[in-house]
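Just so it is clear, none of the values below were taken in a lab; they were calculated from the coordinates. Bear in mind that the values here come from a model prediction, so they are computed numbers and not experimental data. Cβ atoms are built from the backbone, for glycine too; each structure is taken alone.
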Structure I
Amino acid sequence: MIVFDLRCGNAHVFEAWFASSDAYAGQRERGLIHCPMCDDARIEKAVMAPNIAPKGDRPAGPPPEAMKAALAALAKAQREVLAGSEWVGTAFADRARAMHVGDADPAPIHGQATREEAKALAEEGVPIAPLPLPVVPPERAN
């Protein structure tokens, strides 16, 4: 596994894990990588800080195998939770707000919201939470 700092066309920087550099290049060419903040598909590698070994008096981070296992477990748990949830796409903010005020029956949903929409929902007291890993919309899944 390899991690890259990526930047979208709107200058959002985010981190993503890939099996290899070739896997990143293939996914990028097929338009499968999207910014988790704005859904922009104009993705480039961002400048990354070098991985410098810790000082002798500091413990090293977890080994790559442990990180890979932890990410796999997180991805599995997220898939299981989302299996009982309805994908509502960009209608997420409207649906969540409607359920909160009683205009729609409560149900587990997931979808996309802009940073501004998420902030407004939180300010209105609508219970929302970001997902720890990006979710591929059903129409983009391969």
Structure II
Amino acid sequence: MEHITATPTSKAPAERFTGDVYLNPIEAPAPPARLASALVRFTPGARTNWHAHANGQTLYVTDGVGLVGTRDGSVVRVAAGQTVKCPPAEEHWHGATDTTLMAHIAMVVGNADGDGTTWLQPVTDETYADALRHTA
């Protein structure tokens, strides 16, 4: 057994997120295990850039209300207690609504080269506004 004390909160890197986002790592991939997980907190209006994961991603919402969108224009509104699974290589984004914070535990299974995440361009304000309108 290993007891891990609380990890310090850090601000998420601006090159991967829009708005104020804060991270608390839970598990880093270390052989032989490949699970990476973190508690991610989004302030209202904050969101990830477009990105994809080689082995997919699971998001478990712990607090607030958020959005998860995909390149085909699909968007789901999520709330505490709900889970979203993004399949391998699906380009997607996630974040808070414009009026409510959102926190989730993000889980990915990495590969030999790390967590398998490919970061892409920011989600435009127009795309975000469309997501808000279509999930209200």
*For distance in nm of label points 7 Å out along Cα→Cβ at positions 6 and 30, the calculated result is 1.3, so let me know which of I, II that is.*
I
*Structures I, II, by distance in nm of label points 7 Å out along Cα→Cβ at positions 78 and 102: label with the highest value*: I
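Supply the structure label, taken from I, II, corresponding to mean count of other Cβ atoms within 10 Å over residues 38-45 with the calculated value 14.5.
I
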*Looking at structures I, II, which one was semi-axes √(5λ) of the Cα gyration tensor in Å calculated from, given that it came out as 31, 19, 16?*
I
*Compute relative contact order in percent (Cα under 8 Å, 6 or more apart) for each of I, II and report the one that scores greatest.*
II
_Suppose helix-only ellipticity at 222 nm (-39500 (n - 2.57) for each DSSP H run of 4 or more, over all residues; to 500) works out to -2500; of I, II, which structure was it derived from?_
II
*With FRET efficiency 1/(1 + (r/R0)^6) of positions 22 and 118 (r between Cβ atoms, R0 = 25 Å, to 0.05) derived as 0.15, matching label from I, II*: I
